Structure 1
């Protein structure tokens with residue numbers, strides 16, 4: 001009968017632990033299932049511009065079902081927002097039906113405003129994490145690609161167009177144009193953002209708030225070098241006051257009065273803010289550092 005030395009026994013046990021450990025890791029990796037991810041593009045954009053982001057997700061989390069919705073591409077993205085909310089919402093509902101554990105959504109630029117509408121108007125949605133990627137969540141007041149043809153000295157007059165029937169009925173950007181020096185007109189005339197904020201009389205306000213706060217996390221990503229979203233802090237629910245000073249989210253009336261559930265989410269620890277310098281607006285969805293630090297940690 002062979003007598004094993006303590007060294008032999010130690011080697012055997014170490015080898016056994018090695019096999020058990022790496023076998024377990026392999027099985028865990030093989031069976032890990034990530035929630036499906038849906039990407040919604042921005043204004044004057046399309047699903048194809050999200051290809052790099054889609055690739056980064058699938059490389060970081062192999063096997064993830066990633067869908068970039070190509071509704072309202074390019075100039076069609078300028079169409080009114082409520083029909084867009086309805087159509088993007090219908091597409092999301094179909095994906096959610098096959099995702100018992102829920103989905104994550106990444107909504108870029110104008111897409112973040114659309115996603116706010118979708119999350120507010122779909123009862124019983126199962127969106128786990130809403131990632132708003134450089135989105136004018138509190139509105140836009142400043143330079144945009146749509147208004148680049150307007151001389152700078154006339155841009156302060158844009159509200160006259162945006163708060164008129166043509167702007168409100170036909171142009172998406174006007175529907176979240178938020179002029180801090182004409183708030184009375186914004187609240188009176190806005191057919192989308194003011195309504196979504198529950199700043200106007202809205203018979204659906206209680207139901208919309210209930211729907212919106214179903215999300216587990218709201219990740220808000222932006223930075224001071226964005227160059228398009230104005231103020232860039234709108235991506236974090238901050239905005240200008242009448243004197244064009246930026247007022248932080250916590251001091252906004254919509255937060256303090258919890259009009260649509262923002263304060264509720266904050267108190268629950270569901271709001272996450274990620275600020276990155278040196279990133280221009282059109283690079284957020286293709287920047288590896290942004291993905292690694294601000295997006296990937298929430299795609300579970």
Structure 2
């Protein structure tokens with residue numbers, strides 16, 4: 001049994017190694033957003049730079065902006081570099097997510113809740129399956145997300161959904177359909193990036209409103225990656241998958257779960273940076289937590 005201090009040291013080392021590995025991979029993903037996305041809302045607030053390799057999405061009093069992937073995917077790993085709105089950002093939400101649409105939609109969210117100048121961003125994550133969400137987990141980041149780009153990743157395969165920041169796992173949602181918990185396995189998703197106004201709840205529960213004198217609020221995106229993903233062609237089957245997607249392969253992203261090092265890192269993030277977990281909210285669930293909360297997700 002490792003001591004507490006040794007566990008923290010090992011976890012910190014795992015974080016450092018994961019960050020270095022991810023940045024090395026991310027450096028080779030650099031192509032035009034025009035190839036992969038359409039601006040579907042607030043087109044005038046979507047500014048494509050460097051021949052489309054960088055996109056600035058802005059929010060003003062008239063509108064925000066949203067990109068939607070041209071392809072739909074059934075399973076995949078999706079990576080995106082984001083630099084968040086600097087300075088005053090209260091009331092704003094910068095997001096990166098996958099979603100099926102529809103009343104019984106599946107969705108996985110990265111939502112960055114802005115704050116007043118000098119206060120940290122809050123990362124709000126949520127997972128919907130078969131139309132059911134309310135699975136919020138929130139984190140205070142261990143870096144300044146406005147100073148530079150950081151890589152945010154969604155891994156989605158038939159076994160689990162894992163969220164990463166710079167290669168560091170921060171959240172896992174396992175497939176527990178055998179226990180009655182719906183899991184996204186059947187509906188293809190689009191990938192989205194957006195910025196929008198949510199002053200009614202985004203900052204300190206809506207107590208701090210958007211300061212429009214600071215507009216426009218600008219978030220910057222680059223280096224979208226979906227090389228390990230299966231493109232959905234609308235005929236009931238995927239016809240093109242990237243990377244090693246065969247479940248029989250030991251290196252397959254389609255069969256990827258968290259290894260021992262990853263569990264160490266995940267627990268380090270939870271212990272030090274988690275601000276809210278619906279699975280620990282006794283006021284919200286005074287009698288019994290949701291089923292997925294009482295099934296062990298792993299241990300160190």
Structure 3
């Protein structure tokens with residue numbers, strides 16, 4: 001499970017040994033997002049054209065089967081390729097998300113997804129805590145991580161392709177929960193699907209088990225979600241803490257200048273119970289009524305709500 005958690009620190013240089021003299025090293029420049037996304041598009045297009053999945057096991061409304069990716073060879077040679085089945089959504093990525101030296105902003109990356117089974121519930125958001133099963137693999141079929149039992153994951157802490165991919169599928173519902181005799185749990189109306197992402201929506205550089213610049217493939221089963229997840233319990237749902245709306249939760253940090261001047265760890269808003277760092281908790285600077293409706297007060301009428309304004313207490 002930990003292998004799909006978002007890596008917040010990444011080495012910026014890969015060191016390769018010189019074959020002529022092992023005491024010398026050559027610094028290999030890190031590729032740019034633009035370079036890698038173009039390479040990945042070719043790799044993914046080839047993968048989609050040469051692979052399919054066991055869609056016949058889901059015909060007639062069947063939902064119990066496990067998704068398996070298959071090469072279009074042998075008995076599968078005549079099947080429909082993934083290229084004819086997948087949908088896409090574009091997501092912008094900036095080099096700062098990986099701590100890269102060369103500045104690139106809003107480089108478009110294509111996320112591929114296929115809803116195999118429509119769940120009976122709702123779509124989680126990329127900011128929500130979600131109960132799911134998953135299996136991750138490289139394009140060559142090498143599996144690097146899996147959770148065969150339902151596991152709660154806070155999607156902001158996973159790679160962006162995983163979080164945004166999960167958001168494309170509907171969950172099951174609590175009345176679909178089935179407790180098995182062996183102690184495991186199924187959700188009879190959970191959603192299932194496939195997600196394929198370029199490296200810029202994954203780890204980009206190596207994380208020991210995954211090579212640098214590697215596209216990833218995930219099969220997902222979405223069980224339940226905590227709607228309007230509020231990680232820091234400050235009364236502001238995570239999704240509302242994504243102030244710039246770019247789907248990346250770690251670059252929204254209202255009091256980053258204060259944290260930097262105090263030499264404290266940078267904490268993004270969705271993990272910070274005092275978003276503006278003024279000493280008054282966010283929860284005390286908003287109003288939540290009995291129905292859960294949130295009012296963002298603006299005491300000095302400057303257009304900035306109190307919980308993001310260090311000039312109001």
Q) Which of 1, 2, 3 yields 18 for relative contact order in percent (Cα under 8 Å, 6 or more apart), as computed? A) 1
**Q.** Identity of the structure behind 23.0, 98 (criterion: Rg and Dmax of the Cα atoms in Å, calculated), options 1, 2, 3
**A.** 1
Q | Test item: Rg and Dmax of the Cα atoms in Å, for residues 126-213 alone calculated as 16.0, 52, pick one of 1, 2, 3 | A | 2
Q: Supply the structure label, taken from 1, 2, 3, corresponding to distance in nm of label points 7 Å out along Cα→Cβ at positions 70 and 182 with the calculated value 2.4.
A: 3
Q.
Given 16.8, 47 as the derived value for Rg and Dmax of the Cα atoms in Å, for residues 166-245 alone, which of the supplied structures 1, 2, 3 does it correspond to?
A. 3
(Q) Given a value of 0.65 for FRET efficiency 1/(1 + (r/R0)^6) of positions 118 and 158 (r between Cβ atoms, R0 = 30 Å, to 0.05), calculated from one of 1, 2, 3, which structure does it belong to? (A) 1
Q. 16.4 is what came out when mean count of other Cβ atoms within 10 Å over residues 54-61 was calculated for one structure; which of 1, 2, 3 is it?
A. 1
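We did not get these values from a lab; they are worked out from the coordinates using the rules stated. All values reported here derive from a predicted model rather than from experimental measurement. Cβ atoms are built from the backbone, for glycine too; each structure is taken alone.
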